[in-house]
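Just so it is clear, none of the values below were taken in a lab; they were calculated from the coordinates. Predicted model only: the values in this text are computed from it and were never measured. Cβ atoms are built from the backbone, for glycine too; each structure is taken alone.
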Structure P
């Protein structure tokens, strides 16, 4: 009996020693990372949580509000999934006023913009003009061969301030910071053929008017005569103001047809894997147009939203801020969700060393293909938040670094060493 008691005591001591050793290694990994010379003057926030036990395994400045760059997309996409569900699709509708007589539409043809960023998008649509072909088919099925009126694009859903006032001037109009409007087409970038057969990408300042012109020409090229002009709700409103008249969209228009975006699951994955700013901003603007208060949404789920400062949905604004604790809590919450939300969000993050913006991160390490992680970067900012799988262990974590010195590639190598040491 005594021998068994002693043996049990030794086993307990060995297990306790092993646990203390693991904890010490985890703390040591964090301490070693924070000693990196590039972090001497940096703001660093970190937190990692064991998803099974809910216990924090390592933390540093977890409540400090820090610029997250594209890690803000985790909040945007998690919010959209919780509000709209995985099956949500944008619907862009073609309608008409007036009567159809002898194959002639005696009135205007309207396109009602719904804020869908995927119309003709290179990211998700297999065929650039597929949506136009669907509209054309619907118009022909309605018996219309000629339109006496105008092609009017209703582009007013998000108003006409297409960029955030908190974005940097040098970002506006670039490939990664397009304007956000009720109509988005071809990723709001057009590539006309030049004389030397080189394509020059041109940012669309007025995607609604561009679509109206493009659609009118498309119809005419396919045998439908359009006697009126290509215009938009915004242009018609401006004309009415200048002339002292009024312009109203008819209330009793007839729907001819519609096109639907890919489901929200695909859109969210595109946002998180490839850090698609345009898609993220459209989701964010939709939530605002639906009077969704994102801070209040997560506050109601138990997240302390005082750490969240959110001026956009993409992370382009350097004035966005959140904490490692907030992002980790969001990740833990989404992991706890039962049913469809859990896997849709978890699997929307790219695999380190394999996909998207983290295809080279943790490459040729033990965590290649084992970490679902969203990166975030801008000048002086490098962030990573996501999930780690190590055997039967699973963790949620967030690392936010601002104002680091030295080269970014050296900091990323230091972060890789830190993650390998901590989670191994």
Structure Q
């Protein structure tokens, strides 16, 4: 009885803390940070954090082989965690393109883009992305993170002002930090608050928004944002990481969806979600791309994308352009999940996209909920602070075009049963 009480006591201590409590350490030695974190993490991992970084031993398809971090056992789970929204990464033509590129180019680029790391295949992908986005030119980055960091810091300077949505991705915030610009956050998806904060600001101004916000799954109110920005002489950057290749008549993104392709000044996207690969890109005028090529430090000083990966991305882009029915299937699956969650009384907030947060709003309970759900055959992770505000914890679902209706129904039933047991939904 006493041992069980002590275990419960330790668990409550674990749940009272998160990474933010270990950001600073006492004393003059940098390694003083390590001890308190280690002491907490040794309790935190077996009490829930083992759900993170569990290794997969299969492709990120609708079903995955996952090694449980607590037991070490490998399980076949229904995958609701992957950004592989169109099921492209494991398509045969994508894999074959990568294999052929390995035989031709070897494994990696072995150099930065500016020196020895640019291959003909990189230039071909950049041209194809620009054509797909109906822009003059495009530039490739090694990751979506580095695209935001490199692009924002390449065009903004000390004395300029960057206006970011309060739920901006870390890469946007870090790009602003590297630019040394003044950074102003406006309330999430709130053009009135943006207008208040833009008023009276002089000098160069950049407004940064996302097409789909990755933790809430809601779509940017782009028409209102663009209207406010233009009236105050600010340029607009849209990060379409979770919306490029999905939204719009041609899959170009939320800007196309709203008919604002020409009004948005800078278009940024990633290859790691809907194309199932890796990398980021920026599209725009030729003069803009040439400038970013010269001043985008996160690209300039990184190894270029591996040629086999680029070959796979080109094959994936061809699938997106040639099979619009994939997008139609995705949105059909999204509609099914939204309807079923509503019927089961499950709160997914304001999501209108393929990203659906199942709101738990209990930082201490979310890990137990996630563990139960995984034990019943679903692969998805809990999300807590600092990725979302405190007490806004959730399970984040990613719907794919490759999911069947049977897959989705299984997911809804498992989630609903666990949430009812935990008193989270009716």
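Table for the structure above
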| quantity | calculated |
| --- | --- |
| Origin of the value 20, where relative contact order in percent (Cα under 8 Å, 6 or more apart) was derived from one of P, Q | Q |
| Which of P, Q yields 1.57 [Cα Rg over 2.2 N^0.38 Å, for residues 269-348 alone, calculated] | Q |
| Ranking P, Q by volume of the Cα convex hull per residue in Å³, the structure that comes out highest | P |
| FRET efficiency 1/(1 + (r/R0)^6) of positions 53 and 157 (r between Cβ atoms, R0 = 35 Å, to 0.05) from the coordinates reads 0.20; which among P, Q | P |
